[in-house]
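Structures follow.
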Structure I
Amino acid sequence: MPRCVLLIPPLLSALVGALSAAAEPADVKFATVAESKSEYEKSVGPFLAKHCAACHNAKNPKGDLDLAALDPDMKATTSGARWAMVVEKLANGEMPPKGKPRPSDAELVAVGRWAHAEAKRAGRPFTRRAAYANGNAVPHHVLFDPTNIPPFDGGPRVRRLSPEIYAAFTNDLAKGKPGIGQPFSPEGKSTFKDMGAPKMDEPVTAQLIQNALAVVELQTAHKIEDGQVKGIGGTPKEFLALLDPKSPPTDAQMEAAVVKQFDVILRRAPTADEKKRFVAFTKKNIAEAGPVVGARYAMAAVLLLPEAVFRMEVGSGKPDAKGRVRLSPREIAFALAYALTDKRPDAELLKAAATGELDTDAGVAKQVRRLLDDPKTDKTRILRFFREYFGYEAALEVFKDSKDNPEHDARVLIEDTDRLVLYVLEQDRQVLKELLTTNKSFVAYKTAADTKKKRAEELAKFEREKAANPEKFKGKTYKPSGKSIYEAYGLKDFPDTQPVELPAEQRAGILTQPAWLVAQSTSFDNHAIHRGKWVRERLLGGVVPDVPITVDAQLPDAPHKTLRERMAVTQEKYCWQCHRLMNDVGYPFEQFDHFGRFRTAEKVLDPVATEKNKDPKGKPLGPVMRDAPLDAAGLIAHVADPALDGPVKNVAEYMKRLAGSERVEQVFVRHAFRYWAGRNESPGDAATLQAAHKAYRDSNGSMKALIVSLLSSESFLYRVPPPPEPNK
């Protein structure tokens, strides 16, 4: 077998090494307490003495934590929860505090590995919990005070391609054929999925290598007929020249193949140095492994270059008077394409980059408008922003018992809300206000007309057969096929025209759509706390602290009580400091049940009636429910905005007040920034955010105007290089 089948060739190996530099070693395991203690004394004890003991000791136990008294034997003590908290604070960068020397990554990994291994040995495993990386941590007034705009401070960024972009990229290369695995997954620490750091571990790297070889195998598909190498499925002629077993390729032919692969994969020509290195690499591979295997490994290396896996947004050239470096035209072209679509730049974007059009903010804005106005450009990332911002796509992840509602179909409800978002975007006027207040809705819009027609035909057939044979159909009634999705919207049938207007006192925008309500529920109940947390963070711009790792956040199991009555436990002093931010702004959604259906009463268990519900032999016949009075009143507080603060009677009034707030509009702009910049906002983004909000307001709430402003902004187009490290 050729050597490079067993061992990745040198250049490819180097590339793989770069990709997997952040890979973590295998988890450690302790069979005995002695093994755990040995590792503790080796790595953890010295770490605590170096970074923590000055503040957390017997004489000065900040946070009531004396690390010297914290037993490392988690099985013999109840120290597991305390250790879990220590690891969480370290992992999230909360400790050591700002201003103190930062531990190295290796030190942090060693402590985390020991703690998790010891917890497993003790039979009390705890899981890593990453803090919600919420950009709302920057005070709102810092970002929207026009009299105090801090200097821009956005640094260079390198992040891995999103799963959607990588899938589109490899699908184009593989021409839709199966065999390409998805190496990436969202990290789940941030508001939006595509904000993850470029972490590459061993499984990701292995999948990237496998994908690269699978793509190249298709690119070099060939057969030999009459001694001639012929391509299969459009194999480039430049690659065919490498595959002839009788005629080794010339340097010129290898160079042509390298140039072709760079153009296909990276959409650019190789530099002189890249050309020289890859030609030498190709020549060596073919000499050692033969033409087919050697050529494939050589061409696969291009697919593993960082530029093919990461989004490179670091800037080029010298800093300007403000210390900023503008992204290169090529970086801007890719950034714009990836901001709106899952595809690489089209020919016109690349031309704009090559001709200097992207050197100016006006030129960038022109290209953004072109893409937004082009009906042929599939702008998938715009709808994805609203899906992730409102979070209604999570309805698919909430299990619902079909016995409680056989008509429920989360997939259809999500499609309906998608269509409503697109409908509002098509109008492009007061987009946020419309999305928060409209009583228009789509109802199973993809299938409603066909289902209605089918049911009419079924009913007519049933009536004919019943008339022809009344005895056979005696006592029988027509049962329509398919799910009655319209019941989730409070309708008695599928609407004849869509969108349909629902009762204005019942429905007001996305937050009253069944999809959103289901997404923010549990399997069997509403979740006013989750709904309130969403409103606090996504509309009011607040920060709700994560649940402490030592707290079991569960409501009492008391089916005879209303949700509000069960939530009384959250008003205890320790809990209320967080729940005061969520409960009152979540209560108005109690107007709907956990399937998103409007209601006027809450079903609770009737213990007395249930006890009496028995057959003549005394066998219980099951629970009996009763209607409890529904309290959907809420309160907006702790916002520092007099226009928002105050009680609300119902959800329709609630949504109108939120939709009319300038602060809510600005919070929406902050989230739009977060999504399209791929990072949380910082004080230095104040100018960008204020300009984006002004563009939105001046354009009568146009989403297009907001996107154009963001994608042609300082924050999107510039970077501030880090200061040079001092000489050691």
Structure II
Amino acid sequence: MRDFSLKNIISGILNSYSQIFFSDKRLFAIILMLVTFFDWFAGLCGLLSVLASIALAYWLGFDRYKIGHGYYSFNSLLVGLGIGIAFSPSIQVILILLVISALCFFITILLETVIGKYYLPYLSIPFLIALWVITLSSREFHSLVISDRGLYKLNELYTIGGSSLVDMYVWWTNLEIVESLRVYFISLGAIFFQYNMLAGLLIAIGLLYYSRIAFSLSLINFYTAYFFYELIGARLADMNYNYIGFNYILTGIAIGGFFLIPSRLSYLWSVLLVPVVTVITISFSKIFGIFQLFIFSLPFNFVVLLFIYVIKVRLFKSPILTEPYVQQGSPEVNLYSFQNTTQRFRNAYYFPIKLPFWGEWHVTQGHNGKHTHKDDWKHAWDFEILDSDQKPFKSSGHELEDYYCYDKLVLAPAAGYVVHIVDGVEDNKINDVNTTDNWGNTIIIKHAEFLHTKLCHLKTGSFKVYIGEYVRQGQAVAHCGNSGRSPYPHLHFQIQSTPYIGSKTLDYPISYYINRNDHVFELESFSKPVEKQVISNIEVNTLLTKAFHFIPGQKLNWEVHFDCPFDNASAVLSRALRATAQCDKSQIRNQKSEITEWEIYTDINNNSYMYCRDTNSYAYFVNDGYIFYFSHFTGDKTSLLYYFFLAFYKIQFGYYKNLKMTDIYPIHLLVNKAGLFLQDFIAPFYIFIKACYTLEYSTVDNDLSPSLITLKSQAETLLFSKRISLVEFNINISEKGISKFIIKNKNKEIEAKCIS
């Protein structure tokens, strides 16, 4: 075996159990494994099948990640359980088990390749095919003995645990419980071939631990099916004795909460598909009954694959019936991450267009202007430079040179190719206009298909580029003038889909810019400037730009000081951070410190991230030269990297005193499971918890040549708009980069200094 990893094998074994419910939760997996051993031989056969598939996957050189997540072995687990339940223990059964496990693995790889091309899951189809094969062929295997285990259940239990175990079993079996709920529990147990209520109860508890959304969907879909059977007069005995109810449970979880983002529409569709599953179940039972084959999970597989395929080939996508961008193994995490991403990056599909000038300019006419910018050309802006008295000129204002914006450089709003230039139109005298050459000297730049920018009224002879030239964002292309229909110098700017003079305008935002209202600065993100705003591009600060310039291979070493009792000076930082959450000042004995190291990496998709090896934590980030922000965190929420993620969630690289930036976190990253318990149940319908980020630019030691900038940020959790938790951060940025940041959580304080 190549790249053998005991840790990965253990993960693969456990995840084989939890993957049945689309989970990778270890405790859930242990509960499910325990359930399979209610019948010791079935449990053993299931485990052997998993080991056989993992060994084969390693031997043949398959993806270690998929092996560790149980993708190649969960079907073999089901096959092993089915064989273990059906036959009495023997060497022959073990031999057949290994053969069928290999067959199941091969079918898994085949289906992964064939239907995987359409981005469809193979679900438990390999299990079905493999178990049908052994069911049909075993009729000729005369050395295999059909199991009679379960016929003498009390004797078997007495052998295992004596009279006390027998008494407990009898009590549990005779427990008065609603019939439908009894069938629900046994249907859950039937997924693992354990047809008893205790197995189902344990699975239900594990399912509730894994996902409140999955748990609620399991109940909703089961009871929808249960009452639908009554409504149409179908045989409830099929659910009572065959326990095919697990098809409805798994369909509900798959459609309502896993392969689609949980929402009111996904819940609705999971319920609407119940009649489809019912019809498929009854009809397939008739067909496969001819061959004396159980349908097992065939209805679930058929309906889920059919519906997912339909969703994938839609022409028009619904924002409330959509697939996860990245499958994160939990309906709640998928939902919270999706909602956060949708809100934070709702403008991500816009090509970033910036303001076409340096410094502060005033918007003297916006969309639907008083004088021009009407009808098909209404989405445009006029920009000028005004002084403190709101005048656009000095002296008398009779000469072009008196106007502050005249002859100022005009910049390319984004990278692209120059497709059109009009030059040679003379600048007008003040208050004169040229209605013949309406737009005056003009440049049009193509940035993408059906996306162009047009800059007008430019100074004659001032162009610095030529048609066909590729220009970078911020590159000087001409000077501001007074040509065309322009009584006084100003810059006309519009965005359009076609490359022609006179093209209709597009209602399109400016990606990032600073809006100054008196002495208050605001960062505008993908907004549309309005009249009388004083705006500018982000003027990047050298210290901030340098501090967040992280490159692959770079290492960050931190010396962390914390004032809290600490038993083991050699323990990792995460233990120290846990300790700070549990102590108060009266317990402080002395100050402890730790060293932790991170490294910068990029993945195969060129996404950059910070990695802390000590805590196995990842923080993904983006830096576009103007804005640094984190996009995702996974790992230990007591690690320093987690607090760094919270503190520096979003930073713009210009220093503007007292400027405040806000953003939102995915709530599952700030609130623990207990705190989200109720929220999880109703999250597809209503979110009443919010996790908010605020950053304030506090001080700079020198405006012209800064050597120290201080920032303050905070991570705040709100319950119905009422604060329930607050973590504050004080940040120092020096010539060496991020010199230190201090974490304040209630009465606890942690200081992290960057030492390299």
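Please state which of the structures I, II yields 15 when relative contact order in percent (Cα under 8 Å, 6 or more apart) is computed from it. Label of the source structure: I.
Of structures I, II, which gives -0.83, -0.97, -1.20 when log10 I(q)/I(0) by the Debye sum over Cα atoms at q = 0.08, 0.09, 0.11 Å⁻¹ is computed from the coordinates?
Working: I: -0.85, -1.05, -1.36; II: -0.83, -0.97, -1.20.
Among I, II, the structure yielding -0.83, -0.97, -1.20 for log10 I(q)/I(0) by the Debye sum over Cα atoms at q = 0.08, 0.09, 0.11 Å⁻¹ is II.
To which of I, II does the computed value -11000 (helix-only ellipticity at 222 nm (-39500 (n - 2.57) for each DSSP H run of 4 or more, over all residues; to 500)) belong? It was calculated from structure II.
Each reported figure results from applying straightforward, stated rules to the coordinates on display, with no laboratory input. Keep in mind the model is a prediction, meaning the values are calculated, not measured.
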